[in-house]
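Structures given as structure tokens follow.
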Structure I
Amino acid sequence: MNDAVDGLDVDERPTVRVVIADDHAIVRRGLRALLDAEAGFEVVAEADDVESARRYVRGHQPDVLVLDLNMGAESSLPSISVIRAESPATQIVVLTMQDEPAYAREALTAGALGYVLKEAADAELVEAVRAAHAGNSYLNPRLGAKVAAAPVGPPGGLSEREVEVLRMIALGHTNTQIAGQLFLSVRTVETHRAHIQQKLGLEDRAALVRYALEHRLISTEGGD
């Protein structure tokens, strides 16, 4: 191993203290191994849900939180601004499979500094964590081009896919029916539904139907 990194002796380089939050133990182990293999990183805790991530951040005050965007059926997006308020010195790097520009834009707007796709984690996570620690942003290059090219998008910050799911919910389709028609898994539909409700602040189907009608996502003509 080299005795110096970026012109500094390893012993002189500030240690970046990291909390990893992902609901899959095997993913957490892989991320820890990735960071442990690099000089200057210390993983101080691992969380498997949003609440434990918040608790560990409050307790450890890490430099960087690596945050999975989806843990179970729960979206981590609403927690980004909360965690930043609770621990302003902790920067957040989102790690996700979601490559839709709307998610990246919302995560960065909420206060995350990094957005890394899981498929590119081996190549990009270390760089993203270092950038965040230095106060710089990092966005997956391929996704960055899509974000730059994409329009601001549908009402409520919903992605195009979420609009499709919302429209079908409002028309009375079940999660299973939506999954079949959109060629998705039921769990993916449930995750989209959770994102929709959290983004719009709506808790039941009746409210979603009203929202869809108000924004002309469905029509009252021809029945329900």
Structure II
Amino acid sequence: MSEEQPIRVMIVDDHAVVRSGLATFLLAFDDLEPTAEAGSGEEAIRLCAERDLDVVLMDLVMPGMDGVAATRAIREKYPHIQVIALTSFKEDDLVQGVLQAGAISYLLKNVTAAALADAIRAAHAGRSTLAPEAAAALIHVATQPQEPDYALTSREQEVLDLMAQGLNNPEIAGKLVVSRSTIKFHVSSILSKLGANGRTEAVALAMQKNLVT
């Protein structure tokens, strides 16, 4: 048995049976110590201040503060504590969100006890572990074409909304209580930013891209 201090782990999950099961897993390894359990993101943050912790196993979908927000708060306040996302979900936005929030690893709850123990040891040493599904999600996000940012001003957005309602320039000018030349300028700017050749094309594009309701 190693003379080094065991790695102190907190388990965060809103299901008590999951926390209990994970703690039982960890007790099978001499170098891992389940030190704390939390049923919510808020409780996890509080326990980080009260306990001497090394690694947090963080569920992501919980009532109240979710795992992504809790991860961000823990990493900002306690940068020495590593966070492993441990969840049943593998959606692209969850994977990207929690890793951007500071989690070092992303594992699914079907992970074996041995693989989980290895991931905790790796996290404690500053190394990342990603479930294959999480790695695939990151690749998917990275290879998706980015939606362009049309950078419409708030006034241009108002004009575009009214264009989508079928109003012409004089009607829009009357609605917004500005001159027709001002509206003409805004419409010209909108067409340029959207890369549209005319009002009809601009409105069709805006609706396709959910730029107007």
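Taking mean count of other Cβ atoms within 10 Å over residues 110-117 from the coordinates of each of I, II, which one would give 22.6? This figure was derived from I. When distance in nm of label points 7 Å out along Cα→Cβ at positions 22 and 182 is computed across structures I, II, the figure 2.5 traces back to I. Set I, II, criterion mean count of other Cβ atoms within 10 Å over residues 54-61: the highest-scoring structure is II. Structures I, II were compared on Rg/Rh (Cα atoms, Kirkwood Rh), for residues 62-165 alone, and the highest value belongs to II. Computing P(r) over Cα pairs in 5 Å bins from 0, in percent across structures I, II gives 1, 7, 13, 14, 12, 8, 6, 6, 7, 7, 7, 6, 4, 2, 1, 0, 0 for structure II.
Just so you know, all these numbers are worked out from the coordinates, no wet-lab data involved. Just so we're clear, the structure is a prediction, and the values are computed from it rather than from any experiment. Cβ atoms are built from the backbone, for glycine too; each structure is taken alone.
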